[in-house]
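Just below sit the structures, each encoded as structure tokens.
Please treat every number below as a calculation from the coordinates, not as lab data. Everything numeric in this text was worked out from a predicted model, so none of it was measured. Cβ atoms are built from the backbone, for glycine too; each structure is taken alone.
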Structure 1
Amino acid sequence: MWWTVYMLRCRDGSLYTGITRDLDARLAAHNAGKGAKYTRARLPVTVAWKRGRQPPTDARRLEYALKQLSRDEKLALVEGDASLWRRVRRDALG
């Protein structure tokens, strides 16, 4: 089973990071107020960045690594910084 690591842009401009097996369903849940507590107060949310086809353990490690990034680094990923993504993957997965 493959997982997707994703970042959502909230109404207030903040970014939320998570993992899911079904991004469309998870996005709908977030926007219905049934997602994470963080996003409930910041609706609506949109997908800002995603990387699919991650094994479950890798997805959890990547989610944690992404949550440790600074806002500027997260924004760089959203803008397509491939070298930063490679570094995050390397550091998180060894």
Structure 2
Amino acid sequence: MQGLIIENVSNLYKIKQSNKIYEATARGKFKKDEITPVVGDKVEFEILDEENKKAVITKIEERQNYIKRPKLANITRNCICSFKQRSKT
């Protein structure tokens, strides 16, 4: 199945697939390859327990972009605001 990571807390990922949300962990091969899934990643996953919505991430699709801090991927819009402080005269 394919889905989108919408939340990450302590290496537990929430994946949205259609109108369902699964809680997943990542396969050990990602740690070995030094790859960490991040919010916004499109992933493939296997369901371990449909009743309790548990799954495991098996593949991370190619990212369009990546922001390291905060960790985000596949951003389509970005707005950067810069403010200049006025001098008091």
query: Who wins on relative contact order in percent (Cα under 8 Å, 6 or more apart) among 1, 2, i.e. which is largest?
result: 1
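Looking at structures 1, 2, which one was mean count of other Cβ atoms within 10 Å over residues 3-10 calculated from, given that it came out as 14.4? Before the final figure, lay out the partial values.
Working: 1: 21.5; 2: 14.4.
Working through the options, I get structure 2.
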Percent of Cα pairs over 14 Å apart - highest-scoring structure of 1, 2: 2
field: For -14000 (helix-only ellipticity at 222 nm (-39500 (n - 2.57) for each DSSP H run of 4 or more, over all residues; to 500), calculated) the corresponding structure among 1, 2
entry: 1
